[in-house]
1. Thinking of 1, 2, which structure, once semi-axes √(5λ) of the Cα gyration tensor in Å is computed, gives back 33, 27, 18?
2. Looking just at distance in nm of label points 7 Å out along Cα→Cβ at positions 67 and 179, which of the labels 1, 2 belongs to the structure with the highest value?
3. Computing FRET efficiency 1/(1 + (r/R0)^6) of positions 43 and 75 (r between Cβ atoms, R0 = 30 Å, to 0.05) gives 0.95 for which of 1, 2?
4. Compute distance in nm of label points 7 Å out along Cα→Cβ at positions 131 and 163 for each of 1, 2 and report the one that scores greatest.
5. Here relative contact order in percent (Cα under 8 Å, 6 or more apart) was calculated and came to 12; which of the structures 1, 2 was it taken from?
6. Computing mean count of other Cβ atoms within 10 Å over residues 83-90 gives 21.4 for which of 1, 2?
7. Suppose FRET efficiency 1/(1 + (r/R0)^6) of positions 155 and 299 (r between Cβ atoms, R0 = 25 Å, to 0.05) works out to 0.05; of 1, 2, which structure was it derived from?
8. Out of 1, 2, choose the structure whose coordinates give helix-only ellipticity at 222 nm (-39500 (n - 2.57) for each DSSP H run of 4 or more, over all residues; to 500) equal to -7000 when calculated.
Structure 1
Amino acid sequence: MLAASCGLLLTACGDVTGNNQTTTTDTSTSEKAKATTSQLSKDYYRNVINDGQYKVSQSRGVSLSLNSGYNIKAFETGLMNLSHSEFPTDTYYFQEGQQLDAETISKWIKRSSGDNPEPDLTVSDPEGLNPVDNGELEPDKRAPKYLSQILEQNYMVKDGDNFKLAGISIGLALNSVDYYQKVQYGAEFKTDIQRANLEAEGKKMANEIVARLRKMEGLGNIPITVGLFEQTPKDSLAGGVFFSEGVSKDGAATVANWKDINEKKVIFPRTDGETSNETTSFENFKSQVQSFFPNLNGVTAEATYSGDQLIKMKATVTTQFYGQSEIIALTQHVSDNASKYLPPNIPIEISINSIDGMEAFLNRDSGEKEFQSHVFD
């Protein structure tokens, strides 16, 4: 399950010239293309395999520029989950984005060069989507960079013996905090960005990106889903969330039917003083685990809420010990107390880690009572 969620999801590729026109855009696959027959669950897409190999994008790893690994994973998996409604997993097949290459994405996430006839292409570009630098250096006066990264995913359908492109999802990773330096190699400063401003700028950028995609060969009528993702600050232990999604159909050059996504992530143990049933449940679980192995480095969890409803939880237990008998005993103890104390009727994943990496993994699907576990040799 972990391999499936981590291996499917990197960004896009293609061949785009400086005037937004494409010279070679592949919207179909070769005669040797096939799909994986196994589907781990209806939450996952089957993948298109070309000439016996998984086809990665030329911009693989571009999203590593986000603030943290938590944001990277939430951005990539979140866009795939957001795509389910427009591109169902029982009909569509997944392929990493093939329309936007790393060079194109790099240009688009720079600042616009505005009317400057000779822009500094290291920081701005005529195709840049972030605002022109206004020259101000104070946090409340400067023009912040809203757009941090762009992610593309392609969704294919069967076309005889081949597959053809039938949908595109675009994720825009937006900054809730824009980090910058007043002078090169100087101290880091930051500008906080309100959600309302982020949403307005994100929707404007989404329309521009869709308009550019429509000019590419073969993409004139492809449905395009766009999701706006707010990444968390560098010091946050939680990943960001998608907060709005829209779609462009029938060749439209803009995004319509925007819908709010009311999700948030909370880290346990909480440091803001708020209490709830979930807070009490987690504290009881944490206490029982730590009393069994008092030298644990920590027990934390990331809880995802839709509105006020807890919908899933991912917990991490970090230990200094990594002897096999200790790990087995700890895993069994964690399983017992997770079943007893953690919230019921939601999917929960628990990782037990040491300095050598993951030592054991436990999970429980929604509606189940007992945890499944695996101890790594």
Structure 2
Amino acid sequence: MLSATQTRIPQGFIDLGVGHPGLELLPLEALRQASQALFAQSEPHFLQYGAEGGDPELRRELAHFLTRHYGTLVEPQRLFISGGISQALDLLCAALTQPGQSVLVEDPTYFLALSIFRERNLRVVGVPRGDFEALEAALHTHRPVLYYTVPTFHNPTGASLSHQERQKLLQLAEEHGLWVVADEVYHLLSYGSPPPPPLGTLASERVISLGSFSKILAPGLRLGWVQAAPSLLERLERGGVVQSGGGLNPFVGRVVAQAMAMGLQETHLQQLRGVYSRRLAALLEALKAARLPVQIQPPQGGYFVWLELPPEQDASRLLQQAREEGVAFQPGMRFSPSGSFRNALRLCFAHYPEEGLLEGVRRLERAMARG
């Protein structure tokens, strides 16, 4: 049996807990075309150390791409290229925080972000997602440096903050001098009504928006971006890792810039939207047909469906039974800094085709029937 990692799943096992695309969705041919076009150039400058803020060509192409999809102007000077959202979070912690300070997070939230904050010796305080009275009280009590949120197609619940909630969050940020770190990695993966505008496009210098090519192109590129005020981006550019490395991931950045210039990123994004929309519909239909004793929050985009068992049930215990049936998921407690959501679980519909999702639900149904 293979060890559990981000990329290895035992043969015949269905892991609905993974959070990445299936191999059949990785754009090998598109990136081959972009690389060939890049290497056909006569100058090898793209193999040199890069600019601290990221490859200028990538920032220009990315600004055009985001402007088109966000419906509002995104300027290249407000973009910093990172090695993905995880690295961006760590760089922001280095630039903005000191050990022992408090950071607020949604409860529940992306569990690996919690690890990054804790490794920086920050005090992580969870606030119930969408509860702005609790958030305001936590701001007064803990005086945090930053607030981490996944505002659109939330990981793990799939929900999105309304426009009014986003405005309220920005109001609190301005009043309390709070940095709002918005993980907007799923924003472009919409399958229904368009979500409210990204936090990164709203008029506030307190917002730091994070994006990534992991969800819209390929995870192995390890390429993302920070959208924020130029004064903050300059602080990131002065960081030791960035200065010593000559920018972050300059070669891959130029390949992706070429893919964007050739329209390959746009084509791939539209393909992903179609595939994921069908997979989400298949998973929701299978869950409905199975008549499982769960409450379901149907998302309008992203990767995940959030289920809640009756309050007295334990998703971790169910996970043990599910593994015996050849299926797995992420238990809700893993996403909670307070250890809450013991009766919840997260399913991902991005990794498996429809037939795999249907079989996964059948196995989950058998596990639940065991009591």
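1. On the way: 1: 38, 28, 18; 2: 33, 27, 18.
Only one of 1, 2 returns 33, 27, 18 for semi-axes √(5λ) of the Cα gyration tensor in Å, namely 2.
2. With respect to distance in nm of label points 7 Å out along Cα→Cβ at positions 67 and 179, the highest-scoring structure among 1, 2 is 2.
3. Only structure 1 yields this read-out.
4. 1
5. Clearly, the read-out refers to 1.
6. Working: 1: 15.6; 2: 21.4.
Checking each candidate, the match is 2.
7. Numbers: 1: 0.05; 2: 1.00.
So the calculation was done on 1.
8. Details: 1: -7000; 2: -13000.
Here the read-out was taken from 1.
Throughout, read-outs are computed from the coordinates displayed, never taken from laboratory work. Keep in mind it's a predicted model, so treat the numbers as computed, not measured. Cβ atoms are built from the backbone, for glycine too; each structure is taken alone.
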